[in-house]
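Enquirer: Have a look at these structures, which come just after this line.
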Structure P
Amino acid sequence: MAYLDVEATNGDREIGSAFHVGSGIFVTARHVVQGKRIVEMRQTEPVTVGSRENFQKFPDLSDETLQEYDKAHEEWTGLKPTFPRYLEPLEIIEGPFYDKDEISDVAVLRVREIHPAAAIVKLGIHWDDWVYRNIWNLTDAIIMGYPPVPMVNQPVLISARAEIHTFVTPRHDLSIHFILSATPRGGFSGGVAIYEDGDALGVITSSFVNDGLPEQTGFLAVLSIEAIVKCLQFNGL
């Protein structure tokens, strides 16, 4: 996961989310980035590295010394030593790109030299015409994103459990959307919903509300996987 700090044309700063699907390619929601300047994109959670990378500030440590350290640690704990490493902001080298269908609320972009230990979200294979074969109601999902937390000065990755209420084809978009029980909040847009089998259910889009009501009173909508795959294919990714 990564957050997107963006600036709108009127100067307002907003935040959205994105998730890594491999090869430095991130998926987000179109409305998070379209017509806006991306100020910063960053992963907030550390990756796990080994002894050599952890102690790279000490070049005098030989490989033999590090191997002895690893061996002693493993004999003592039963585990190879690992260390958290927090990464620098990501550098966008391609995109954002969109699907040819302008109403599809999905975007993709690529970053430079993503750390090899960065996690990858595996996309599901529940195409829109397959969704009807499963019973989704009351199955489980986890949503992840960066809704701003009042009284906190920096973006924090938020995770929440949710139940799938149903799936729908909304009036504004012919793609399948799942409706989840979690509270919709600004900043979750572009984040991921992960199904109980571990694969991505889809990308979190705007909440479904009527007559300009606050988004928290609406339904959290997740655009299903087929729209993401179409966007990746259309842009040669």
Structure Q
Amino acid sequence: MTIGIETHDVTKIYGTVPAIRDVNLAVAWGDSCTVFGPNGSGKSTLIRLLSSLTNTTSGHIKINNLDLAKNGYQLRRSVGVVTHQTFLYGGLTGYENLQFYGRMFSVSSLKDRIGTLVENLGIGNQIHHKVRALSQGMQKRISIARALLHDPSILLLDEPEASLDLQAQEILDAKLLEHRNNQGITIMTTHDLNRGLALGGQIVILAKGRIVYQEYSGNLDLHRFSETYDRAIGPA
């Protein structure tokens, strides 16, 4: 398998507080990685680092064997990101937001691409409403459409199920499986042990900014992994 994303001794410190410490991770094309951990474990920081939304304090990240710090502009075009912040403009409609991002990424046949994603993600006519007037769940669906719009080879998702109803979660999971089958990479954080295991691929547990457990989901079942998770994160 060809490695698509690598982190080497990555550390991120905010002030004097280390959010991520000495993280080493490798994810191959056609694989996925689900990152578990309690609040404050460094999950969101890891996604922000991989998406170049923030810089490492030390260590380095490579995507397709290119250093992210030196090739950020080039590499961002191959990455789709879903974070707690939607990156949508509230005063624009959902459609206008997707138009804006599509033009920024020079998406070909943009109208058709938007139409396909709107249909696939069950957004419907609400795409023509101003984003600030939409529910959090619908805003999240549009932010997922924004992340998928330019057909990125890498998806980075920070608790994407937040604010999504069950139907939307099922739609998202189908898109993630399709992405993996197309030899893309997905790295996702979640609190949902069952869902994370079901999506397959690598399983990582973060605790206090460090990777304390790594395994492939095919070797795990929910009951034993739940016990492993509780032991790995330690007392609150």
Structure R
Amino acid sequence: MRLLAVTHGPLVGPELFADVLAEDGHELREWEIVRSGAPPGDGYDAVLVFGGKQNVGEERDYPWLHDEYTAIKRWTEDGTPLLGVCLGAQTLAHALGAPVTRVEQPLAGFYETTLTEAGAADPLLGVLPRSFDALNANGYTFAIPVGATELARGPVNQAFRFGNAWGVQFHPEVRRDQALAWFAAEGRSLPKPLAELERDLDAKLPAWQELGRSLCRAFVERAGASA
């Protein structure tokens, strides 16, 4: 399969997902929309949209966000399998007409997350346990779009599905150094000291990455079934 990864900077790439896709013989093209503008409209079996420091509502500073909303609308309308992660989930929600708002306290680290009944039955989220600790790194959250199905709950909305598109607030693709770089950049707004977050990563990241691998493979399997 040929997959397109839309990214928003050097620290928010496909990471673990890129490894999984390469191991399984798939082709992945990274498209940094910040520098390259509107992503290609066709030629790919599925799309991944990853995170970033930017936010919905900051279009004056990041005008390429409009290109992303337009591309997401096109992909959702034509049924292209799509997985949005963190900012990618927020731009998906916004493109579907749902509010994206700032949270009172930014999230950084692992948070208890629970699948809804629909999530447990979902071909993608259903590969995860009914309850798990999910790694979050975000200062904004999305509402569940009209017509979408809520799949997971946590301290903020964690996942939804709209047709052949999924949005997850948590980061299933993350690596240790990548997450630490995000947390270090947040400085005093962190919910706990950086050293404590680092200990949490060392304790919980290996199991979380196994779930991330499973989620990536479930997405590709679903995309293949939709082809």
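Enquirer: Have a look at P, Q, R and say which one yields 3.5 for distance in nm of label points 7 Å out along Cα→Cβ at positions 80 and 200, as calculated. It would help to have the intermediate numbers written out before the result.
Expert: Numbers: P: 2.8; Q: 1.8; R: 3.5.
Answer by label: R.
Enquirer: If Cα extents along the principal axes in Å computes to 65, 44, 41, which of P, Q, R did it come from? Can you show the working numbers first?
Expert: Working: P: 65, 44, 41; Q: 47, 41, 37; R: 44, 39, 33.
It must be structure P, since only it matches.
Enquirer: Here's another thing I want to ask about it. Using the calculated result 14.2 for mean count of other Cβ atoms within 10 Å over residues 24-31, pick out the matching structure from P, Q, R.
Expert: Values: P: 24.0; Q: 17.4; R: 14.2.
Clearly, the read-out refers to R.
Enquirer: Supply the structure label, taken from P, Q, R, corresponding to mean count of other Cβ atoms within 10 Å over residues 168-175 with the calculated value 16.1.
Expert: Details: P: 13.2; Q: 16.1; R: 25.6.
This value belongs to structure Q.
Every number here is computed from the coordinates shown, using simple stated rules; none is lab data. Just so we're clear, the structure is a prediction, and the values are computed from it rather than from any experiment. Cβ atoms are built from the backbone, for glycine too; each structure is taken alone.
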